Every structure is written in C-alpha cells, then in structure tokens.
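In structure tokens below, several structures.
All of the numbers you see were taken from the coordinates with simple rules; none came from a lab. Just so it is clear, the structure is predicted and the values come from calculations on it, not from any experiment. Cβ atoms are built from the backbone, for glycine too; each structure is taken alone.
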Structure I
Amino acid sequence: MIRPQRLLREGFIESAARYPEKVALVIEGEEYTYGQLLDTSQRVARALLDRGLRRGDRVAVYMDNTWPCITSIYGILLAGGVFLMINPQTKADKLHYILQDSGAVFLMTDGHLSGQYVKAAAGLPELRGIISSGNLPDAEQGFVRLESFDSVVRESAPLDEPAFVIPNDLAALIYTSGSTGHPKGVMQTHQAMVFAAWSLIEYLRLSKDERILLVLPLAFDYGLYQLLMAMKLGATLIVERSFTFPGRIYQVMRIQEVTVFPGVPTIFSTMISGHKRKKLLFPQVTRVTNTAAALSPEFIPLLHEIFPNALIYKMYGLTECKRVSYLEPELVDEKPASVGRPIPGTEVFLRTPEGEPVCPGNNGILYVRGPHLMAGYWNKPELTAKVLQSGPLPGERVLCTGDWFRQDEDGFLYFAGRSDDIIKTRGEKVSPVEVEQVLYGIDGIREAVVTGVDDPHFGQAVCAFVRVDRDSHLTDRRIKKICLSRLENFMVPRDVFCLKSFPRSANGKIDIKALLREHYGGDD
C-alpha cells in the first residue's frame, strides 16, 4: 500500500524502500543509490540528535552541491529539524547575519569555506557545533565544537525511526533578498513544500524514469526543488556544481542521457550564443524549464533547435510560494510572452493598489491563493502582515506578490514588472519588461536589463544595460535608433550601456544595484 505523503522526507523514504539499488544521484560522475542515501542521511540524523538537536531547531547548510550537502538536508529532516540553505558564495558578514537571525544551532559546511565560517561563527551563543566536510581549520580557543563530516557519519549508527513532526511544522527557512539590505527568512511548512513539489511534478509530467540535471545551487529554491522532486519520484538527479564550464556540462548531458534540463535565462543565453557559432543538439532531453527571470520570446525558436524533442516550460514564481504559474508547452509559440496560468490546485487574481478588481487586459498587482504559501517571514511579523493579507474566506491569508501583471480573457498571465520596478517618466508608466523584450529582439544582444534612474526633468529616465555578442558592432546610438522604431518615444532608453559582462548575485541573477553604482554612483 502506498502511504500518503504528508512530510517532506516521506517521498524520499518511500523511494528508498521501493528502489534501494537504483541510482538516486550522480554527483560529478560518482553514483549513489537510494539505499546509500537513506543510510547516510539516517547517520547524519542520529549524529544531530545525539548532539542535542530538538524538534524545530534550525540547521544551516552552507555547502556546494555535493554528497555531504544532500545527505545533510535529508538528515536534518529525519531528525525533525528545519534546514536552511546558504549559498556557498556567501561571505562572512552575511553568513553571520543569517545564522544569528535564524538561531541556527548547527552549521553543516565544507572545509574550503572555513575562511568565511570561522569568522561568521564568532559571537553566536546559540550555535552549538559545526560539522564540516574536507579539511578542518585549526580550532581556536573558545571556538564552537568543530567536527569532521566523514567521522561523524562513520561513528554514528543509522536512526531507526524519524523524529516526530506534523505537516504544519516548518521544514525549511529559505533566505531571500530583502529591501532593507538584509535577507529575510521565508518559512515553509512540510505541507506547503509537499504540495508545491507534487503540483510541479504534475504539470511537468515527470516520472520515475527521468534523469534530471542540476547545475543550479541547492541554495536556490529552483535548484532545491529539482532534488526534492527527483527523490519523491524515485528518479535520478545528475548533480554538478555550476554551469561555469558549458563544454563539460554538454558532455555530461550526453553521457548521462539527461531528460530534464532546468535553467535560467543566463544559462539559455550562453547556450544560444554558442549554438549560433557551433550547432548544439540534445535530442534526448524531453523537458526544458525556465524561471528566476522572464525568458525572452526571442529565445524560444532557438531552444527548439537545441532541444528538438523537448517540451519548453516558461514559469513564474517567487520564494514566498515557490511557483505561481506555468505556460503549457504546447502554447509556447502561440503565447510566447505569457507565463501561463496558475499551477494545479491554486488560484490567482489581480487588484489595483487600492484593492479593486482588475478587468482582463489591464495591469494589476498579482495575488496568490493556495496551500503552497509561506507561513510568513521569520522574526518579521510586520513585513509578514504586509505580504500575507486577508483573503476571500474568513481567516484566510493570500499572498500579495507586489508584481504587476495583466491577464487575458483566457486567464493567461503576462508579467509587467515589480511594483517597485515600474518606471514613471514624463508622466507615463513604463514596464521594464516591455523594453527588455524589444532589446532581446535586436540581433547581437545576449542579455538586457532595464531600470529607472532619477532625472530632474522627467522624474525618472529609462536606462538599459545590454550584454552584446563578442563580434557584434552594436553601439548605444544604434540600439536607441532601433528602439525608437519599435517603442513609444517615452519608452526609449535615455542611456544605453553596452557591456561585456554583468555583475551577478549568488544565484546568478543580474545585480542591478551593482550596475547602478558603477555607472551612476548610487543605487538609483
């Protein structure tokens, strides 16, 4: 009998019982079975419990995409703890803030990150211990207990029974960028994450036979859910640390016969640029998914060339509810600018800033209903109250995304921009997304980002940063001229900067604030 899954760990446990000898993970070429994953995760769980972990305690995972990282995630869940992923590119000050804010009692990490975590761990009375893979730094006097991951696993017996938790308990804290400069912890319960994972599995039409490629950080929730979905299904996850060396990844894709390729626009831009010079072809891939930022409609025909047998999914989401919408792949050519309709089991609606309903075809702020909503922001009740607002049912809370959309007569969503991204210039409102789509339509532009900058005459001026092909002869004047032929005058960028590369955040997103500081000397 198949038991219903209520807790995030249960899908993985069920897969291990069904397929103990099946390869669950291929990590940088090395294979690990479901049986091995369960055994090591049980040992991590036992070690944490033996060291005093209690139900609901937070455990930080500050690691690369590795075997210790993945077994730490499941070990924490088996022990009844709450895991929080921290990108391994995070520096000491930010790491210290997250550890302090979350009240993490243990830190799972990698030896090569000791230069950051040793400094970050100072002055944290709630932090009881650090378990690190690889080489350990010299322990300082008064330093928290520091142990080797391999020794801890080897010396701990497997946990017989998972610790008791219920679906309403927290499974994870997912830290995301905050407007104050400090990241905020998104509280996700077991039932919210289970619902989201199964909803994604349903509309992506995934099965236990998939071989899913992971080149995104597990600290990025898009990357994390590739692991969660694969382990629920009993599928195989091909794990790489990053997309830094595309040629190696292409070789891995062919050797490992990858069937599902999750990416972000930066990755697809790199692939398309390479494809134009030397044709790429991956006929074995049957699913291509995109989120994190809008996928330009101009990319779609070229992705069809690279992945001729793949269903291409455009999606939109945010950490506070994991995923909001997806576009059925059969409609990707018919509605290339849309991010689709709500994921299964959820509902969306648009409102004006004053809370009035919005008619089809008009822009409004997007609200989301469903079991996948976060429980709130950790330690931030006032901010939580602004984002989780009263819903149509008594006592219900719905998520105000703060993002502007329009919805057509058929219910398909079209992203118009974040509420704080809308550019107000010359008395008009400009959607950065609309300008970016025109820029992506210019041959030779690989990436584009549009934002507003203060202007004494217009209030704000439209500014565009573009990354161009190496052999392109595009200039800022040429780009403005093309924009003038395709956009209303007030939407044409006043400033265009042609760059060879973009500064990026830890999750690979373009760092707009860094661009503004470099070219304007400030954040706006």
Structure II
Amino acid sequence: MAQDKRSEMDSDPLIRMEGITKRFPGVLANDSVDLSIQEGEIHALVGENGAGKTTLMKILYGIYSKDGGQIFFEDELVNIEDPKDANNLGIGMVHQHFMLVPPLSVVDNITLGSEIAHRGVLDREEGKRRIQELANDIGFEIDPEAKIEDLSVGVRQRIEILKVLFREAEVLILDEPTAVLTPQEVESLYEILNNLQEQGKTIIFITHKLNEVMDISDRVTVMRDGKEVGTKEIEDTSKKELANMMVGREVLLRVEKEEPELGEELIRAENLTVTNDEGVELVSNVSFSIREGEVFGIAGVQGNGQTELIEALTGIDKFSSGTVEVQDSDLTNVDGKRIREEGVGHIPEDRLDRGMITDFTVTENFVLGYHTFERYSNRLFMKLRNMDKHAEEAVEEFDIKTPSTKTLAESLSGGNQQKLIVARELSQQPKLLIAAQPTRGIDVGAIEFVHKRLMEERAKGKGLLLVSSELDEIVSLSDRIAVIYEGEFTGMFDADEISKEELGVYMTGSKRQDKEEVRRKALGKVTLQE
C-alpha cells in the first residue's frame, strides 16, 4: 500500500456500521456487527458460508432492513430502507448472480430504469455516449449495441459494473466477483478495480478466495458466525492467519497428494455427443478414460458443455452418440439407478437442484438414490434402523453439524449440506466418483475437509472424474487435466506440466491442441509413466 493510501486510512471512515443486527426465523445472521470503510480503499469481506457477510452488505444496500444498529455515511446518521436510498448516497451493488436481460443490448441493460430522455423522448445516443465514456475511464472496450446473450461471462460482469457506475455510484459492493472467471478475466477485473480506486471510488468485495484478498485489497474484515472477528491491514496479515480467523481453528491450505498408483482402467468413454432439442451439439465427440487411483480433471468456464456431459454420464440425460463402459459393463444411456448399482457415485454441481430434497430429513437425504439397495430396503419395507444407524455414523465421521439426523436438510448450512452429499456418496464405497463442483459455495474449512476425503479415496485406488471452475482445485487435485471449450476437449495435460494461466488461455478458446493428440492423451494412450 502506498504511503498516501495509509494516511487516508487514518482519516474518518466514509461508512460506519455500528451494532448491526439481523434476524431471520431461527437464525441470527448478523450479531451486533461493527464495520468501518475508508474512502478510496478496496476492502475485502471474508468469512465462512453463512458467516453473515452478504447479509451485512445487503443491509448496506437496502435489500434487507436491519433489526438493530446504526449506519453512518460521511459521519451522518442515515436510514437506508431500500436500494433507491443506497443509490442516492452513491452506493451500488454488483450481485453474484447477474441482473442482466440477455436478449437486450448493452445500452438497454445499463440504462434500464435510468433512461436518458429529453422532453419525453428517449435519447439512446446520449446513453451510448456516456457508457462509452465510462468504459474508457476504466479501460474497458465495449460495443453498446452488442446483445448480452452474445457476450462472455467476464464481459457481462464488467457491464454490471458499468451499470452501477452509470448511476453515479462512488461506493461499489461486489459479491463474489470472480466466481466464474478465468485467470485472465480475473486479472482484467483487477485492472478495472485499480482504475476505479485511482478515480477515488471505494470498493467492498465479498469473497472466499484468500488469494484475491491478498492480491487486490487494502484491508480485510473477517466474519464468523454472524460476528466481526477482526479487521486487518493486508500487509500485516497472511492467508494462513485469515483462514484460521474464518474457521476458528488451524486450517491446512495445501492439498497433500501422493504420487498416483494407477491400476486397471475403470471407465472408457468414446465419441460422446450430446445435442439439445434443436439439434445443437452441446458436447461434441468427447473421449476419455480413467484408471484406478487417478483423478481426471475437466477445466472450463461454466456453460461449455461440462454440465451436459456429467448429466448424461450419470443417467439424468442421454447421449445422442458414443459409448460408456465401466469395467466392461456397457452403461451408455442407462438410468441413474443402474449406474449407482455399478459402483459409480455422483456429487452433483447444484446440491439443491440435483443433490438433495431440502424438506427431507438428514437421514432421508443420506439414503436418497440408494434407498432401494438391499442395505436399506427389502423391497416391501424400508430398513429404518439401518438408515438411521448409517446416517448417524456418517454425521460423526464427516463432522456434519446438525442437531440430529431427524433435522430437515433445509436447516443445515451450505457447507454441511455439501458434506452430507459427499458423505452419502463416499459411504457407498463407489469405485468411480463423478464430482461436479464439489466445493462450490462452501467455506475454507469445508473445502479442506472435502479435498482431504477425495484424496483419501484416490489413495484407496478409487477413480475420480472432477469437474470444477476453480482452477486451484483442478490443478491441486488432478493427475490429468482436460480443458473443455464449446463442448470439445481442446487440451489435455498432466497436472504438473501446465500452469493455471496457460489453462486459462485454453479455457477461453484462444489456444487448442491437435484433436487427435487430445483424444490419444485423454484415452490414456500417453500415460503419466511415459
């Protein structure tokens, strides 16, 4: 941090939140939280899933009303009842899930609700001019007439930032701003944030990625269980200290992975293609194999066919062509029950949509998908004692925080819901585990736990197909990595031979390997030993 920046940190705060309290039914989301934000700083807000950080920022932006406490802006007591009040103070928010209308143009999205008109006549040209001016100010090139649906995720996010700036925001709140960005897009975002800071803007960003905190912020506030644990100057702290503050215990930030001991081939998938109802190929001629004791990672920006590939592999959808064999059993286009019976487990990418039924109990979710198996059913009746016993054992083994196994899954935090799904799949002792976004939306402590358990399965000789948009996760867990772009494998690497930055280049489609070379490597004809 520059010396003049440090002197600014010693001045009166721009925003002061004192004793902020927010209750939801059965949950104290914010418990007398204090937070100070200095003018012109980049301030990170971190904490475990459910720590209360997003709730606190939604109170500052007027989406939620506070149950207690006070907010001061420029040392004046303010009452922020809705986003309009926040906008009037110059506070804007970029949400984790973008608020854009895909069929509309950039200019129509940005000006929506803030249209420029003269004597009742809409002036789109003036809107375009102001948007271009704002984009130039932050070093961003954009065609105002481009349709949102034709733009990449990274560009869409910058448009969300422009939308906030168009409303003359001086304070920008960004919620998980890099969740779906490639490394190159993250670097581009950093440049934009630095440009905004140089213009005097104040930036608050919510994240669970400690690398980002250390790279871009001036100060960081840590929250845990709805309370503020502490605020640190970035140059006076470390990732390890922040992780320990977030979780309340010592956290191991690295993945301990031994050299792979590869066994027999578990799965061979060849020429897999998935088409939608309009006949468009979403997955195109994908081939790969995975052996015992191997983690095969698939890296890609969300929306490039990985979801459709996994759903067809797990019986949710169908392949239009291609074959899948698991240890000589043909599992092409069979149903999910048959796939589970053949020893294939599945951690779905969306735990709420595909992984559990939230108004079922912990026990019911623990056996979900396996409830017809002999250990839990005799075809006429459920073996309730076995279900309860195995669920209770899993709750203890996987450290799932729940009052009891009779508790509804909706009462669990996101991290504990995820651990419940991981416990269910691993407790069935699958020979092959398909894990899609296994740590999405969970905190550093739960991530550490899930990674440890996956590596234990690998050490037992299990195979793992890992799909993740988190490059740190892909690189640290995988033995081989395939890059998927527009439904095709465009690159195939040993994990120790490629950097995250180079993977990012392949993920954007800017670079690709020869198709036959990719196929040959993905099918294991060029092995790790070679």
Structure III
Amino acid sequence: MISIPQRLLGEALFRSAKNFPSKTALIIKDKEYSYQLLKDHAKKLAAYFIKAGIKKGEPIAIYLDNSWECIVSIYAATISGGVFLVINPQTKADKLNYILNDCEAKILITAQALKNQLTSGLKNTPHLKNVVMCGVNKARPAESVGQEIIPIPHLQFDSFHECISQKEEVIFPNIIPNDLAALIYTSGSTGFPKGVMMTHQSMVFTCWSLIEYLRLSEEDRIMLLLPLAFDYGLYQLLMSVTIGGTLIVEQSFIFTASIYKNIEKYRPTVFPGVPTVYAMMIASSKENNLSFDCIKKITSTAASLPADFHPYLKKIFPNALIFKMYGLTECKRVCYLEPELVDERPTSVGKAIPGTEVFLLSPDGDPVPAGAPGILHIRGPHVMLGYLNKKELSNEMLKDGKLPGEKILCSNDWFKTDEEGFLYFLGRNDDIIKSRGEKVSPIEIENVIYKINGIREVAVLGIPDQIMGEAIVVFATTDEDANLSEKEIQRECMQHLESFMIPQKVIFLPEMPKSTNGKIDKKELKKMQTDAAVKI
C-alpha cells in the first residue's frame, strides 16, 4: 500500500488515531488519554469553531496551561482551518489584551482560574466573539461565569465540556499546506510581542526534520516540562503525535520531587530541557545521587548548554544521548550537534538540521571565512512568512534569496565556523535577553519599573550566566528623596510580569552613562559587568 505523505499539521493526529486508536497519546496528572479520544474531541471542538463562524485563516487564541483542553484546542484549531496561538497563562492582562487585538482573535479558549487577568484583558477586544471556558462547574452555565469576569454583551461564553459534547455535522474547510497554521508570539525589541507566522507546510517540514535527527520512533515517550506557549514545548507535542508516541505532560519544573517520581513511574525515553532545568538537576544530584536509566535522549536549546554540565548529565542519564541545539522562533530550529560529537566538540552547536542550509555573512553581506565572526543566515522551508502586522520588522529579518521570491532568515546572532563547518555561537546582535529559555524584551521590564514612584531612569540588560543563559539586571537612578530597594522593584515586577522576566539584580547608580545623543549608553553599562556589584 502506498503511504500518503503528511501535508497538514492535523493529519498527523488522524494517522496516529487510525494506526494506534487505543494507545495512550497523553498522560496528564496521572490520567491517560488515547489517540482516538484526542481525535474525537478535537473534531467536535473544531465543529464548534466552524459553527461559531470561524473562517480559514482566522486566529483562535488558547490562554491555558499545559492541559488536555489546551492540546485538544490546538488540534481543533488546525482541523477547523483556524490559526492557533498559545498564550502563556503567566501572561498579564495588558499583554493578553495586546495579543488578542494584534491578531484580531475571534475565539478564545481559557479557564475560570485565570479570571483575574481576564477581567482587564478582555476589555476593548472588538474582534473577539466567543469565549470557551474550561474548569466551569457543570451546575453553572458558562455564560453566567463569563459575565462575572467581564460583562461584555457581544461575547458568547460557552463551556469546554459543552463544546466537545456537540455533534460534528459541519463541512470542514479545504486546507492546503500554504495556509497559516499557527502564530507563535515572541518578545520584540520594541517592548511588544511579535506574532511569528508559520504555515502548515513549514511546521510539518520542521517536525519531520527534528524527528529525523533526534531518531524518534513510535516507541518513544517524551516528557513535557516546558510550556506549550514556548515553541520548544509545542514541538514536543507535535513530534509525539506525529510519530504516534506518548507525551507525559507536566506543568513546569517547579515541583522537582513530583517530576522525579513521574520519571520513575512512567519511564519516559526522551527528556527535553533547558540549561536552567539541568542545573537544578545537577545540584539535586550532588545531594541525592539522581539516576534515570530509562531516558535514552536528552535535548537542550535556548541558552547554551555549558560543557561543564556534560559529565554530570552522563551520571544522571547514564543511557542517554545528549543533543545540543540552537534555534530561534522565526524558524524553530537552526542546528544540532550529533550526540556522538559532544565530547569532541563540547562548545559547538553543530550543523544545520536536515533539509536546511546555514551560512555566515558580514554586516555588509559578504561571506566570511572559517574562524571569522559572521551573522548567521538560515535557508529552508522552516523559515517563517514574517511577523504579523509588522512589515518593517519582517523586512529586517527576511532578506531576498538568490531564487525569485525566496526569503532568507537573518538571525542577527554572531557565530563562527571551524574548517569542517561546525557552528560556534558568539553572541546576540540585538537587545533581546534570552533567560531561562525565554526571550525577554528589556523595554517591557523598563516600562513596568518606570511606573514606580521615585524612579528617574532605567536600563535593563542581560548579563551572561552559566545557568540562565542571561541573567536580567536592572540599572536605575532615582529621585533624591526616593528610598527604593531592590526588593521593592522586584516585587513590582512580580505584579506585572511573568516569572521569567523578574530581574535577578537591581543596581542603583547616581547617574546613567549617556551617549553623545543623550541616550542611555548601554554599551557603557555592559562594561560595568566586571564590577563586583553587578555579579549575580
């Protein structure tokens, strides 16, 4: 029998449900869900989306934690022809409101537990029509719960349970690979998040490229610790469903004892993490002598995985291959190092993922020789279409290729290669901070701190840190009569920002260094990193 190739993101679910209907697709809070159930619920929710008026290419926002409802919603959106975007549940009201309006989301799937942010976040969202509420008490209609959150007459509130209980009885749209599948919001240097536009074609290609080099199969059980709003977390789901594997879903890595218990209980074979997670495990292992022999592959991206971690990771995961990787949201993944070369090239991030090409150029656009620094450029089907509603920013990142209509992605990151073409990361070319695996906009933090009484000037920088990738440091000047402390500023940030955006250090200065045009000189501030007061 001829096997039909996968063209659309949702086709992977239909194929796995056909091949492994009763197999466990997901394990969430000790409950197991089959592929058949995932497909059935996704189709019913997709039918609700279509009945609610969603048209092909229209955004469906998912504001939930890692949960059954979130995963069903992702696949329902792809089946309905909608474009899904997952919003981290730590996102505060102002940013939630900005994202919903930026993409003109028509439907929002969320939870009653997030009502504190929803109350303000849903105000002045004229494009939003339907809100699907999860976690609603069956004795109370979703409409009454929704009106308690925000009494907006034009919003239709429905419960998730009711949506997946309906009959399908709709005509599903004709979707082609060129259609948009997802918007992945990532922090921008302007202080506002940017919606990275990804098609079905690019996401399907990326899935299979990752599956190939990670050597995944239907026998694999992947542990998900990362948020589905983070592309690294999202692709764990997409890959697992594509291969017909099992995904063990956790909320985060906060409760380490519970994670370790579930590793022993469910025996995952793949463990994706970021250097922060591995640093915590190494520290714990020094006291408790951790060892998980069921893990066959560990992966790391976001910040660079320090070479010093390698011997400790080999003790914690004695049977695991270590995959070091580098990527950016605008193309998901750029390169990886074959695990057999980790000891031979401990500081390299390898070569381009299968089916893609990378090269280094000078700022003037000229090729650079081996050993010389250059800006990394990426070519392949995994490159984004651009940023939603941000043509100028898109043009800065996407350059014309040699072929008509082709676009090459400029990473704005500095690399060098050796004589054999292996890549070595040197540093970032923009102000974006990459901390604990997340992209952080300094301006977003600065805007929050500027609202504090007594603050005069603020500059936020990323300081290289072995564990976090970059630690967030605030430099601030205050009014003469102000008596602000580091704790007060951190506390204010906690009220308005996600946890990964909270500064690790606040440095008070009498005056800010200034450039000749009167702007705060961040280059001069970076020179102060060597000062003892700035060390984390």
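Supply the structure label, taken from I, II, III, corresponding to Rg and Dmax of the Cα atoms in Å with the calculated value 23.4, 80. Intermediate values should be presented prior to the final figure.
Details: I: 23.3, 70; II: 24.7, 76; III: 23.4, 80.
Structure of origin is III.
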- Could you tell me which structure in I, II, III was used to calculate mean count of other Cβ atoms within 10 Å over residues 352-359 as 10.6? I
